[in-house]
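What follows is a set of structures for review.
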Structure I
Amino acid sequence: MATFLDIHPVDPQPRLVSRVVDTLREGGLVAYPTDACYALGAELGNRSARDRIIDIRKLDDKHHFTLVCADFAQLGQFVQLDNAVFRAVKAASPGPFTFILPATPEVPKKLLHPKKRTVGVRIPEHRITQAILAELGEPMLSSTLLLPGDEEPLTFGWEIKERLDGQVDIVIDGDATGHEPTTVIDFSQGYPEVVRQGAGDPAQFS
């Protein structure tokens, strides 16, 4: 059974945040709230948890996994940014955007798009997520919690607990959670292409 943690959305309890981070470090899979919607999160190099995400969401090998980063210093270790792209990404971060960019060698090969050698990155504006990232000290491997057959992502902790009780290790109830997935902007060719319109306004990239 998944552990259900009620974490305060404004002032996350350090004891509960530590419990989440301990679970991630032990190879666990976590359903957590973000400024966009709920997502599945795991430790960056955890192949088993990655495979669990693929199984839960029934993903194919063209799926772009996302590295959820605490800040720009962290993000810059994992993707290649020229000056123009840097300015555009920085202007929209933190926020409900995912950016697809060429990956650096720091990114595990299993997380790369098989042909483009790209990966998704984002910096969320959500206190629970930021608290987890601060204690973890590295990005989380992440994917939107959109289940097969559903048109919209899950947005309530209790519903996730009911539907994924035996498939994740922790479900965080964070109350203040968005209801749309991130807006995805592909910068892999050096210019912005809106791949998915979601919670973030893509007008600034047009």
Structure II
Amino acid sequence: MNLTETTSLALPVFVQGLALSFGLIVAIGAQNAFVLRQGLRREHVGSVVLFCAVADAVLIAAGVLGLSQALGRSPGLARALALVGAVFLAVYGWQAMQRARHAHRLTAADGGGAGAGGLGRGAAVAQAAAFTLLNPHVYLDTVLLVGSIGAQQPAALRGWFIAGASSASVFWFVLLGFGARWLAPWFARPRAWQLLDGLIGLTLFVLSALLVRHALAGL
């Protein structure tokens, strides 16, 4: 792949990584609720946001770069993982569509275990680590799913995919933590989450279809 081809494909690959990561990370859960809580309380927001974003970036990079070596030696395995990834994305898209049918909201009180009192910086980061690293879905989403899809990209473009996927995490956690006081009323509106879940569902369905096309093109 020459420089011109790499340049022309870099933005679409970056956007694919961005859309995929954003679709997976934006969901009501303990980690997001904890970041929102810290943002509302203005307690160690920078440290919590930095940890969550860096943890995601490291896991994404590990998944993409680690799986790319294994998949490079086995094209058949690469196609199989692409199809499995497409199924997972379709299932996640269906789940998002199901969530869009029901009213729900994200509040700081959903960050269970945070307690009512203030937290020291170390305790806040430790809780962020627990919500991030002790959740089995984080490894399925970032290492296996995002990693296997990123590993399908040409070697020259994997860095762009990692950058796009990592940028989604940075954007979301910064928005959630530092914009908490302005966004809290929006997060508490069930209709807003229904619209967002509908958009996420459509995005994941499109990415699933693109992944199927990519896998079948190699046959």
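Values in this text are rule-based calculations from the coordinates and carry no lab data. Keep in mind it's a predicted model, so treat the numbers as computed, not measured. Cβ atoms are built from the backbone, for glycine too; each structure is taken alone.
For the read-out helix-only ellipticity at 222 nm (-39500 (n - 2.57) for each DSSP H run of 4 or more, over all residues; to 500), a value of -7000 was computed from one structure; give its label from I, II.
On the way: I: -7000; II: -25000.
That value comes from structure I.
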**Fill in**
Structures I, II compared on relative contact order in percent (Cα under 8 Å, 6 or more apart): the greatest is II
**Item:** Per Cα Rg over 2.2 N^0.38 Å, for residues 82-185 alone, the highest-valued of structures I, II
**Value:** II
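Could you tell me which structure in I, II was used to calculate distance in nm of label points 7 Å out along Cα→Cβ at positions 66 and 162 as 1.3? Let's see the in-between values first.
Details: I: 2.5; II: 1.3.
It must be structure II, since only it matches.
Which structure, out of I, II, was mean count of other Cβ atoms within 10 Å over residues 122-129 derived from, given a value of 24.0?
Numbers: I: 24.0; II: 16.9.
Only structure I yields this read-out.
When you work out percent of Cα pairs over 22 Å apart for each of the structures I, II, which one comes out largest? Working shown, then result.
Working: I: 43; II: 52.
Once percent of Cα pairs over 22 Å apart is tallied for I, II, the winner is II.
Assign the value 33, 20, 9, calculated as semi-axes √(5λ) of the Cα gyration tensor in Å, for residues 34-145 alone, to the correct structure from I, II.
Working: I: 20, 17, 13; II: 33, 20, 9.
Computed on structure II.
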